[in-house]
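Any read-out appearing in this document is the output of simple, stated calculations on the displayed coordinates, not a laboratory observation. As the structure is a computational prediction, the values presented were derived from the model and not from experiment. Cβ atoms are built from the backbone, for glycine too; each structure is taken alone.
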Structure 1
Amino acid sequence: MRFTSEQSLDDGVVEREFTLGDIPGILWTPAPESVPASASASASAFASEPAPLILISPPPLGLRKVYPRLAGRARYYAARYGFAAATIELPGSGDRPRLAELDQARADLRRVMEAGEPVGDEIVAALVLPLVERAVPEWRTALDALLALPGLGGPVGYEGGVISIGVRLATVEPRIAAACLFAGSLVPRVISEEARQVGIPLQVLLQWDDEGNDRQASLNLYDAFGSKEKTLHANMGGHTGVPQYELDAGARFFARHLK
């Protein structure tokens, strides 16, 4: 891991960009002196200890495009709760080399949707599984590097979209103690089966009127999760209409499980 830039933000959060091999990423950490004892019980408890880490997985649109969304969540977690947060660019996204098989799968998906045809299992598998199979090992390598840094420690949380990545990571990575997943319906059958093996606490965020999401498929996946503690947060509105208060709901979820 090589850090390429560092800046102190106005809320007392330190943002550092890094590369892990050829993978770009960003790390946000709370400056110890910037976590006031009055901010929250969780923040004051974490201020003198290694900061728990939240992995924030981006959508496959490129980090620069979704930076405001990622940074807003990460800075809130750091400034209010004393968490560190990190993200990495997904395979085939941003400035990383394109993946021909994913580009072809996306083209097939657009063609089927524009024709008003149902999206078959083969297209879903071609679209999602190559991404999962590349991204999950990269996240595990990033986790190795991040937890080796001074000031960071476990347990680890995970949140983000491409819910299939989160499902696979939760089944193979024992250092992840809790996950906040963003519902999506393009889930291969093999991932739905793997969901039954997930046992960590989960919070799943579902936009009830998401125009690009099959609500019933998302509910079926939620039902399949094997976790004894799982909570569904379903809000009215489309894909971009997530209520602001869900940010704090996610932070409080992690505060319960990453102490």
Structure 2
Amino acid sequence: MASGPETSAHYERLAGSYDENWAHSEAFLDWMSDAIAGSLDLAPGDRVADVGCGTGLFARRLLDVVGPSARVLCVDPSAGMLGQLPPVDGLVAVQASAEDLAASAADGDASRSVLVALGSLDAVVVKEAIHHVATADRSWVVAGLAGLLAPGGRLLVVMLPTTISYPLFDAALRRFEELQPDPEDIAAHMRAAGLTVTVAYQEFELRIPKDRYLTMVRSRYMSLLASFDDDELAAGIAEIDARYPGPVLVFPDRFAFVLGRRDGADGD
């Protein structure tokens, strides 16, 4: 699930309808935004970057926490996704990948082109995007993002665990388990970057009309589903439909919250 041309094309195709996938669940969006803000101990005035922000579903809510005079950097490699950001003062679009953002910070070379100044952020969140970073690059990308933190700054990676309870077809669940990174590996990268780390799990019960969920699967709402061709996806949807006969799907959405904190006056 590392980033590449296929992943980029997937999100460009999905951009126009991305928000519709979650428009039914304001409760989930509010819950996740509160969980992110709480994990990061966000306060008014904090300087925040949302890396892999997509259309800004969470960035716009985080802005409400840090206040109208603050800014939230909305970092995403997809122009299509960034084009869906709401026209709100304080949301600043930065078209870049996590690798782009981390590249110059990873070795502390401020003479290179730096999208965001070293040590300039109080909080960085990477929600369900770390799997797009190639396995071999994750250590230096995490180190680079850590380098953007001011003393006391926090880096939060929100990610799915290595197994999930989604009502997907068997082939998709198997492929997910083969490819999903382990939260403990991300925690180890943060420790190697000099951060103090905790790993916690939180979950939210999703209730989605089955017809809507099948439409989401058909539109490949998860990047994982882009690895299946149309015939494979159609067979998978039929498998889901047969396995779950009721009109509403109820399942836990469980997340690992991997939090690293840089030592400093605010973190002592």
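Comparing distance in nm of label points 7 Å out along Cα→Cβ at positions 133 and 165 across structures 1, 2, which is largest?
Details: 1: 1.7; 2: 2.9.
Top value of distance in nm of label points 7 Å out along Cα→Cβ at positions 133 and 165, among 1, 2, belongs to structure 2.
One of 1, 2 was used to compute helix-only ellipticity at 222 nm (-39500 (n - 2.57) for each DSSP H run of 4 or more, over all residues; to 500), and the result was -10500. Which label is that?
The structure behind it is 2.
Work out which structure the value 22.1 belongs to, where mean count of other Cβ atoms within 10 Å over residues 149-156 was derived from one of 1, 2.
Of the options listed, only 2 reproduces it.
When you work out relative contact order in percent (Cα under 8 Å, 6 or more apart) for each of the structures 1, 2, which one comes out largest?
Values: 1: 15; 2: 20.
That would be structure 2.
The value 1.04 for Rg/Rh (Cα atoms, Kirkwood Rh), for residues 117-236 alone was derived from one model only; which of 1, 2 is it?
Label of the originating structure: 2.
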